[in-house]
Structure 1
């Protein structure tokens, strides 16, 4: 039997609410040369039953059960089973558009220098209503720098060359909620990435995704990934090759103070509320943070980035003068950011100006 070109990997654990729609979005792809590996890592709802029902009808679907574990370990279990040249990540509450795999494979086959490819997304709420279009960077310094401060892809859109994935060792299990960012930082040291301009996935975003415990642990994992990358850049041993759990005390032992950790957690929590469309809460938290004594020890880029986020909330609330003033404060805090921070506002302004001439329903702001 010939090996498939693509291995789609989905991990599931108590996700039956949206699972059928996600699975069917893969089975309905215009590209057909794939296997669909679904790894259940401890479901107690109907998730396993739903996935198995598709495996009975379509031989491309394989369902594997493993004991309950962390997300990174579950993703590895699926990826290490992959037979394809490419691994396509898929999450159980999202919807791949019909041409996703075809578009991604076509690009990768033409660009052998690229080892990880993402695409634009249409964000939707739990009912499937559009929350706007989000596009990701194609700037070389953001996509191909192992020191980038943000994951420049939407993880469930990515197609990765299996050879590259295996070379860097896959996901690291200590990075409970930041496994994608840590993987990218290690990939960026050896390989190139790119993003498609076209929308390839409907990314489901809903308020109950914002959980304080998860958000805090994710922030710590992102800090750990940055420390880890810094050690590798300096030619030092990577401390997280042997660390199994990322905790505040572990980060403190590596020079990340309690204040630095709290600033990162607060900033990421504000961003999480913003992305969940809880704009009033995000704005209140941002303003409180910027006025707090601990924020005096924040780096200039953190202060500028938080001010920019507040400006974007003002823009969402149509408080345009306040938004421009706050964006100006972000620029004054860190002038080098002027190109990046004002892009969302300028794109929004151009969209609004164009829409007064010819309405274009369904578009959004990145």
Structure 2
């Protein structure tokens, strides 16, 4: 059985409390659950006995770290979740006992702190280059060290947040995103690149925006080209259950008419298709998108391809993971990895985009993996 600890750190990154063990008989930590996702904020809820005096230490944006050890899988203590304390809850159970719950959000929440707050047409709002380069510039200039005012409309510097060195990876992207939500633009860039990103704790109250070309994790699919040990989730292997498989084309777009500069019948237009429009006699689903501020054919094509990618049909899966000798969370697979899922007559490659873990008040560990097409 895996063991867990909760570390609470103050604004300077100094540890002020450690909660260990779960279950009513232990006092202190009663239960915990967390969700960790690529590209987006996750959340953690830690439940503590209401008589624990250390509850007073939970202050706004104190850092909450979840540490895990799995001796059966030869995994020593490692940090599996990190975030900022953002909410408090008190409740009374059926026996009349008081319980306290701390809610924290993953460090990715820093990417929601500011929009792209630069004038339209400025070099900081309108960019062209490799997706990684553009993403890191947007982060630096809106929540990183470069988000100073002036010249930015308002200062947006998040204390302790830096951006890792640029590797210049990913497809070439161009566009203007003045006033747009920073995290939404980063997701757009990661989809286009393709890539993944995350804000990672690097020290005492220090954090770094990191980017991974193609994916955050490793290719562990069956017969992968790198020869990496494969991870296959299959109810027949006993390593997963409660499989949910979804393939939905109800909101699909497969043809995009991108409208550029000009008026009426002289307006410049490009048509982009995904190929899925010919999958049946009635498969075609077309939309128009305005791009009058886009000047080149390549930029118009990019706009259409972006829409096609966002609205294409995707396989999404979810499984409850059972820890086995051959397949253990944190050792054999983790968030960002590509794995193979087999179910009935289906065998698909899936990227693990999120993990949900719960430790109940009996100390039992429940793990779910959320997956989608790479």
Structure 3
């Protein structure tokens, strides 16, 4: 997602009930003030998350941007702790094919090369998403758009065939209620021009382009119980019943520590998706803390417990294959930039491990 689109998505999702009140599976925040915690240990010195995740049979990932990989601290901490990498921007339609037929794979190639040199797997994000569609796509007739969609997916997936472990094929196709069509889909160029069948066609094209890659539907606001998660379930169940080659669902998990979906509800949702024969992954996790009552230590402890509980739900579900953070350091978090003083990730701006890091570590280690 782009920063602007993510902000709008979170605002709409919150209004629609994205963040469930309660959080009964998390530790209760202390009521008495506590001291501000000391800075955590350097990220290059703490136990690697990747090793702990591997011990639990999971991948642990983060979204990155190619330009950051040239920074020594960023590359060192990322390379030490993660086994899975998502291109935050560089594999979307707009940066890859800004003009018709003119493909630019340079940013994605740099991320893939970085990952391959360190034995990481790569997740491609995202082939079809209204938020990164070039303007020229919006001008096409139905026959032209169908040709463009086929050409884009065939060329992009084909370029990285055998090197990308999974693709977010369609991203955020379900609407918030006020934007919904009769079938609940978002009114995008793809929907308005091609109809609802564009989802199935995108997955079929991706399968033909790389038969070995996992093909994922990715969305926000569908992590626990609720109307949006029911709609995601119905959508992917319908695709499976049509014989569409969809392999899994990504649950974005942009959540707030003061009102998160419970781990029990997340686990229940994962289980019903798994029963459809799908894999599940936590695809874009970050945990905001600014609205959490209390001082810094209180907010940090609450954030730790949320990370631990949600990652623990994935660890306990055999068909949850990965947990991916949307970034890993507060220095480059989209939330921190858009909302001001908020620190939603597991390493601080100096790449020191926060309590949230240890919450994830403990979850992977089943402690």
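Computing helix-only ellipticity at 222 nm (-39500 (n - 2.57) for each DSSP H run of 4 or more, over all residues; to 500) across structures 1, 2, 3 gives -3000 for structure 2. Among candidates 1, 2, 3, the computation of Cα extents along the principal axes in Å that gave 62, 57, 42 used structure 1.
Only the coordinates and a few stated rules stand behind these numbers; no lab work does. As the structure is a prediction and not an experimental result, all values here were calculated from the model.
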